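Listed below are the structures to be examined.
Values in this text are rule-based calculations from the coordinates and carry no lab data. As the structure is a prediction and not an experimental result, all values here were calculated from the model. Cβ atoms are built from the backbone, for glycine too; each structure is taken alone.
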Structure 1
Amino acid sequence: MNIKKQHFDKLILRGGKLIIPNKRIINNPGIYIENGIIKNIKNAKKDAHVLNLNDKQYVSPGFIDLHCHLREPGNIDSETIKSGTLSAIAGGFSLICCMPNTNPPIDNPRLVKYIYNQKKKADNAEVLVIGCATKNRMGKTLADIDAMISAGIVAVSDDGSPISDSALMQEILEHSKDLGIFVIDHCEVLELSDSGMINQGRISKKLGLKGIPDITESIMVLRDIVLAEYTKSRVHIAHVSTKKSVDLIRWAKKRHIKITAETCPHYFTLTEDNCLDLNTNFKVSPPLRTKADIEAVRQGLADGTIDIIATDHAPWHRSKKQVGWEKAKAGMIGFETVFSLGYQELVLKKYLTLEKYIACLTTKPAQILNLKDAGKITDGTPAAITIFDLNKVWTLSNNNIVSKSKNSPFIGRKLKGKVQKVILKDKIFNLIG
């Protein structure tokens with residue numbers, strides 16, 4: 001895929017259908033952007049460039065990803081901030097939040113500033129940084145969260161590793177609450193998942209691989225719920241994959257505990273059965289689960305138990321994936337397929353309306369991040385708009401992947417719904433091919 005970037009001073013966006021997330025779809029009354037800011041269409045200048053859309057195209061707030069991996073610093077053979085933010089654009093994302101499990105980990109203000117400097121140079125999707133909760137992601141002592149907040153982090157996490165020490169987790173929650181940010185936790189009981197590499201069950205037995213039981217996730221989810229209630233702090237549960245976890249989160253929300261949750265497309269699309277041929281692109285963490293888990297995740301999105309859809313974009317160079325199941329790194333790229341997969345699996349199958357689905361990618365992550373000007377198209381806010389065609393059918397291939405890595409299990413899959421343009425402040429990114 002080619003992405004052509006154009007700069008403009010004044011732009012009028014006419015036609016198409018405008019999605020107001022979680023509410024309704026209307027004919028686009030016209031959107032005017034001047035110097036990167038949305039303004040009342042009545043004040044549009046005569047010399048503005050006009051972009052006309054047809055009645056098959058939809059206009060949405062720019063997508064927001066609360067959970068991705070850009071690999072820089074460290075594994076730049078897999079992804080860089082420049083390549084990752086362009087891959088995000090290809091998926092319709094105007095804003096992404098990068099996780100700190102880089103090499104070295106983002107546990108100090110110097111590295112936070114480095115990420116923001118690289119993002120500025122790339123000039124693609126916007127980036128917000130999530131800092132480490134503990135020093136070097138070792139789960140022993142608090143990272144310098146105060147200093148990282150001054151440098152611009154929006155949350156803390158040791159993603160890729162759980163915060164196993166409950167007393168330390170309590171301290172992190174209380175400290176983060178005082179500083180006005182939240183904690184994202186990778187829920188895994190290491191004593192139960194130790195050396196596991198696939199969901200524990202029928203397929204793991206057939207393949208003779210050590211399995212990871214679903215309670216590995218749900219036990220830690222329950223612990224986080226209890227700590228969130230006790231400390232009155234905000235916890236966000238990453239990449240929910242099991243029915244047990246969904247049930248626990250639903251219970252916690254009924255108790256008005258300050259907990260939010262995300263899932264990823266592979267957890268409502270793929271199952272452990274996909275691992276039978278040991279294609280390492282299906283190896284992820286947490287592992288792919290069962291059909292019952294998929295249904296629970298879909299129902300969790302349908303009733304709002306799971307708040308948002310994140311990509312967990314996890315690029316790996318082929319040298320780290322094409323090495324056999326046992327040695328292969330866990331993770332798959334996700335930016336460029338998330339919209340189509342969600343549309344096919346959730347909207348077309350009647351779990352979510354299009355308006356509610358788009359809310360999971362826009363307004364809801366903006367609310368979790370406390371971003372007042374994001375996830376909406378209103379006067380006075382910086383322009384962040386995604387344009388897509390729901391009728392467009394396309395096939396993912398190595399040739400049209402923008403990410404530096406190609407580790408996707410969806411290569412060769414026919415997809416429906418395609419992002420066509422992203423407008424970000426004073427730039428139009430046109431997606432060609």
Structure 2
Amino acid sequence: MRRLAGRSLVAVAAGLMAVGAGAADLEQVYLDALSYDASLAAARASLEAGREKLPQGRAGLMPSLSLSGNTNWNDAELKHYNVSRGYNSNGWQVQLTQPLFRWQNWVQYKQGELQVAVAEAQYQLARQDLTLRASQAYFDVLTAQDTLAAATALHGANAQQLALAKKSFEVGTVTITDVHEAQSRSDLSSAQMIAADSDLAVKRHALLVLTGKEPDALKGLRKGVALARPEPADIQSWVAAAEGNGLAVQAAQVSAEVAGREVERNRAAHLPTVDLVASYGNAASSTAAISQFAPIRTDTDTAVVGVQVALPLFQGGAVSSRVREASALRDKANADVDFARRTSAQNARQAYLGVTSGLAQVKAYEAAQVSSTSALDANKLGYEVGVRINIDVLNAQSQLYDTQQKLSKARYDTLMAQLKLKAAAGALGEEDIKAINTLLD
């Protein structure tokens with residue numbers, strides 16, 4: 001246990017020394033995650049794929065050009081004239097088709113524009129999610145570091161109190177009960193230190209998975225830093241912003257519009273289509289003639305320009321079925337919009353209350369830290385003069401370090417709630433990371 005305590009104390013001290021020289025900050029962790037995170041890379045690839053929906057939709061309005069050719073060997077037998085002859089026929093054709101009226105193609109083109117907007121919104125949502133995950137991983141490491149530091153300090157204080165209790169017992173000023181109590185607290189704080197050390201290793205590995213790097217140390221909050229209240233300080237304003245501007249809401253709204261146009265596109269399959277068609281080709285062949293010695297060879301060039309009109313009459317009910325399917329999917333998309341609005345509103349409420357309650361907790365824990373420090377000093381003095389017993393000092397020490405740990409966590413949780421509030425309103429960006437970076441030391 002003592003070896004572990006010594007190792008942890010050295011690790012914490014080394015980390016604090018590294019903070020002063022080359023420690024990573026939140027912005028650096030965020031930038032590393034941007035270039036390394038696999039889920040964001042997948043979202044970026046999905047964005048590139050989604051952007052191709054626009055040229056694909058535009059292609060249905062553009063002319064198409066095709067080239068075809070053939071060559072055939074024919075074996076002809078004219079039985080009446082007792083003539084048998086083999087010959088070759090071949091040909092080629094170039095055809096240009098320009099749609100004049102294909103309503104489903106026009107709807108598909110407009111869908112392509114909307115699908116690009118969906119892809120952009122989904123990518124921004126993934127990037128926003130990365131911002132939150134990187135910040136959470138950063139603050140998780142800081143919280144774990146502070147927890148380990150508090151556990152290490154508490155273990156050291158308990159060890160000192162144990163040594164004092166043993167010395168006092170030897171001279172007969174305390175009972176063996178005081179020694180056992182001090183030993184119990186020392187063992188308990190040692191176990192807490194082991195757990196905190198393990199948790200720190202887990203949190204640092206989570207940061208490594210996200211960024212591909214494991215920095216020697218991270219910058220923490222400056223002492224005495226003041227955390228800002230939400231602006232505006234009105235929960236309903238944030239809820240309204242989340243319902244209207246949340247990225248998830250925007251993506252759902254555009255997806256619903258795409259689904260509505262899909263109904264229109266399938267209905268357009270009942271409409272006639274009009275195409276301008278122009279073709280040029282050549283056909284050549286040799287045919288068996290009546291005379292055994294006089295085969296006929298033809299070589300024909302053909303140029304055609306015209307308008308083709310097609311009117312679908314009946315396709316087995318497939319068109320009507322696709323219209324019903326698209327209508328059901330449109331209703332689903334509209335329901336998804338409602339769900340996205342409600343979820344964003346709930347996230348905004350939860351984050352806003354997290355900020356306000358977090359600020360109140362920070363203020364309360366700061367006051368509790370002052371009073372806990374005073375209580376510990378008073379109990380130590382009382383123990384020395386004999387008006388307090390060992391357990392009083394041990395309890396006061398535990399309360400002080402527990403308060404310090406909770407104060408640290410409350411600060412980080414409040415900062416995360418601020419980021420989540422911005423994210424719910426669709427306003428989270430790199431400038432928010434930079435703003436928090438100015439609070440780090």
Exercise. Here mean projected area of the Cα convex hull in nm² was calculated and came to 19.0; which of the structures 1, 2 was it taken from?
Worked result: 1
For this session: Tell me which of 1, 2 gives -24000 when you compute helix-only ellipticity at 222 nm (-39500 (n - 2.57) for each DSSP H run of 4 or more, over all residues; to 500).
Result: 2
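Out of 1, 2, choose the structure whose coordinates give distance in nm of label points 7 Å out along Cα→Cβ at positions 75 and 403 equal to 10.6 when calculated. Mind showing how you got there, number by number?
Values: 1: 1.0; 2: 10.6.
Computing distance in nm of label points 7 Å out along Cα→Cβ at positions 75 and 403 on every structure in 1, 2 gives 10.6 only for 2.
Tell me which structure, out of 1, 2, gives 32, 12, 10 once semi-axes √(5λ) of the Cα gyration tensor in Å, for residues 139-226 alone is calculated.
Details: 1: 32, 12, 10; 2: 37, 14, 8.
Traced to structure 1.
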